[in-house]
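> What follows are several structures.
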Structure 1
Amino acid sequence: MKKFFANQLLRVGLVYWFLLIYMIAALVWWYIALQDQNQQITQLKMAASPATQNEVLDARRRKNAQYIGEGATFLGLILLGAVYVFRATRRQIRFAQQQQNFMMAITHELKTPIAIAQLNLQTLEKRQLDPPVREKLIRQTLSEADRLNELCNNILFASQLEGNAYALDLQPTQPSTLLQHAVQDFQTRYPQKPIKAKLDPDLTILADNLLFQMLVNNLLENAFKYDRSTEALVLEWVAAPQGPQLVLTDRGPGIPLAEREYVFEPFYRSGSENTRKAKGTGLGLYLCRQIADQHQARLGLKDNP
């Protein structure tokens with residue numbers, strides 16, 4: 001699929017540059033033809049009336065200036081249009097590629113929890129298992145059901161927020177309690193990954209609790225997905241000069257500078273091999289940015305010192 005889009009982009013690029021070069025060449029040819037025509041007319045006028053030589057030369061200079069001005073204007077318009085078309089075409093092809101990646105990822109993300117839950121339930125139905133094993137299978141099934149529910153919610157809310165169809169319910173909130181519950185839930189689901197929480201219980205904001213919870217869950221999921229180190233994640237809710245600040249620190253591989261402007265776009269996933277092997281749909285950070293925008297907040301990323 002990646003090769004298909006690369007070939008498509010190459011074909012579009014070749015056609016684009018061919019047409020652009022052709023239009024510029026036609027413009028240059030038009031200018032040369034007008035100059036030759038102007039030269040011939042000047043010579044004929046001077047031969048017919050030598051006494052008006054100065055007037056004829058002045059008229060020729062004015063015509064030359066007119067041709068240069070018109071040519072420069074046309075060239076500028078052609079180049080501006082060419083830049084716009086080129087960028088729009090690349091953007092559309094990239095967006096189509098991201099959508100295709102999303103469909104492939106969403107298929108995998110939907111099938112995996114369903115398959116695991118089905119297998120666990122069939123095992124529970126057909127076999128007499130020890131209580132600890134039964135409890136483990138039940139917990140795993142519930143975890144996969146939660147994962148499937150979160151995925152469906154992400155898709156639903158991303159669509160609603162993008163279409164301005166979600167009715168924001170802002171209420172005075174102390175996020176420390178909500179964040180503590182999120183950390184506890186995260187530790188239950190991923191006991192192998194420690195997380196440290198530094199939460200100021202006195203900080204209050206106006207927030208939609210459902211969206212805020214979704215933002216935190218997506219940030220934690222994203223950090224866990226790419227941070228393969230044994231170091232703990234650090235979640236901080238602290239006061240800052242510009243207002244309360246939520247900071248999540250991980251030890252992931254980082255995001256190349258060239259890709260950072262795209263990570264908050266829908267369906268985008270980093271092109272590194274490590275990232276492509278990780279599960280995901282490319283909606284998490286996009287949804288986080290949308291939620292932050294709904295709360296008049298800013299969401300960004302930076303390298304660890």
Structure 2
Amino acid sequence: MMRKFKIGIPVITPDGKELLPAGTVVTGEVIKDLIASNNRSVKTYPIFDHVSLKKDLREFLSTPPYNTIFSDKGEAEDLFTFIDDIKVIEPILQFMDYFKENDFYTYRHILVVFALTTMLSRLILPGYEKRLHDSIAGPAHDFGKICIPLEIMKKSTPLTRGEFRCVRHHTLAGYVLLSYYLKDSKNIASVVARDHHEKLDGTGYPRGIQRIHPMVEIIAVSDIYDALIADRPYRPVSYDNRSALEELTEMAEAGKASSNVVRALIARNRGNRPDHRKFHLSLAKRGKAPENNNYGIRKEDKKD
């Protein structure tokens with residue numbers, strides 16, 4: 001049985017339809033009724049047939065550190081061939097168009113996390129490859145961010161605590177949207193949208209659960225990794241690659257992130273491509289995290 005959650009933002013589709021108003025208590029029955037209300041079928045399209053997604057992703061992956069992670073040309077082309085065959089629902093393409101036009105950082109992040117997750121899942125969970133392929137949602141882990149006001153998404157200073165709470169609701173919003181469009185609240189895409197900020201020790205959100213779907217474990221690490229190393233509007237300096245990997249190593253050692261996924265990511269950052277199952281994570285610190293990094297939250301709000 002699904003627990004009750006109050007969503008703090010209105011859930012609005014890419015074409016402007018409000019599915020749920022802010023303040024709605026989201027329950028299993030609410031989701032069930034919402035799915036039943038959707039009497040339309042959505043079209044699906046090959047993801048790389050859309051505008052410049054393939055070209056843009058190639059460009060994003062040609063920059064450090066992704067040019068190292070995807071340095072094996074044959075493997076990279078095999079990955080692109082696999083993605084080339086993935087079909088996605090039309091609202092996902094609308095979502096990508098929206099962020100490409102209005103918030104390029106988020107657009108880039110969505111595509112890069114999708115590629116990294118696809119690569120790691122094929123390495124760690126080959127049995128889930130077909131499920132990833134058949135989810136018809138593709139790069140949808142942050143789908144709920146379409147419900148977050150752009151002035152918050154693009155804010156150039158750290159978020160207030162209230163703004164951060166607003167952003168956190170993108171997980172539930174994405175879950176509601178994908179459950180509605182896919183007519184299935186248990187589809188892997190719906191689950192990933194809801195749970196990708198959960199942590200293995202139960203300190204994540206929105207549900208604070210400890211048992212996490214294996215695909216969510218991969219996306220969670222990929223999401224954090226890119227968020228650390230990418231340029232962010234609210235901080236002048238991002239994490240260097242070593243510091244980001246050390247941050248993830250600490251999270252794995254603390255039981256917050258999957259050590260298997262973190263090892264696989266570190267292995268892909270090494271030129272000799274070691275077997276991630278055969279080496280241990282090191283807590284030795286050689287990188288340096290950026291000073292005054294607040295993860296986007298204003299210091300004066302941290303005690304609220």
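Rule-based calculations on the coordinates, nothing more; no lab input. Just so it is clear, the model here is predicted, and its values are computed rather than measured. Cβ atoms are built from the backbone, for glycine too; each structure is taken alone.
> Out of 1, 2, which structure matches 0.05 when FRET efficiency 1/(1 + (r/R0)^6) of positions 17 and 217 (r between Cβ atoms, R0 = 30 Å, to 0.05) is calculated? Don't skip to the end; give the middle numbers.
Details: 1: 0.05; 2: 0.35.
Label of the source structure: 1.
> Assuming 5, 18, 22, 17, 11, 8, 7, 6, 4, 2, 1, 0 is P(r) over Cα pairs in 10 Å bins from 0, in percent as calculated from a single structure, say which of 1, 2 it is.
Working: 1: 5, 18, 22, 17, 11, 8, 7, 6, 4, 2, 1, 0; 2: 6, 27, 37, 24, 6, 0.
Among 1, 2, the structure yielding 5, 18, 22, 17, 11, 8, 7, 6, 4, 2, 1, 0 for P(r) over Cα pairs in 10 Å bins from 0, in percent is 1.
> Moving on. Work out the source of -14500 here, i.e. which of 1, 2 gives that when helix-only ellipticity at 222 nm (-39500 (n - 2.57) for each DSSP H run of 4 or more, over all residues; to 500) is computed. Intermediate values should be presented prior to the final figure.
Details: 1: -24000; 2: -14500.
Of the options listed, only 2 reproduces it.
> If volume of the Cα convex hull per residue in Å³, for residues 25-96 alone comes out at 51 when worked out from the coordinates, which of 1, 2 was used? Each step should come with its number before you reach the end.
Numbers: 1: 51; 2: 145.
Clearly, the read-out refers to 1.
> Right, next: Out of 1, 2, which structure matches 15.0 when mean count of other Cβ atoms within 10 Å over residues 145-152 is calculated?
Values: 1: 15.0; 2: 17.8.
Corresponding structure: 1.
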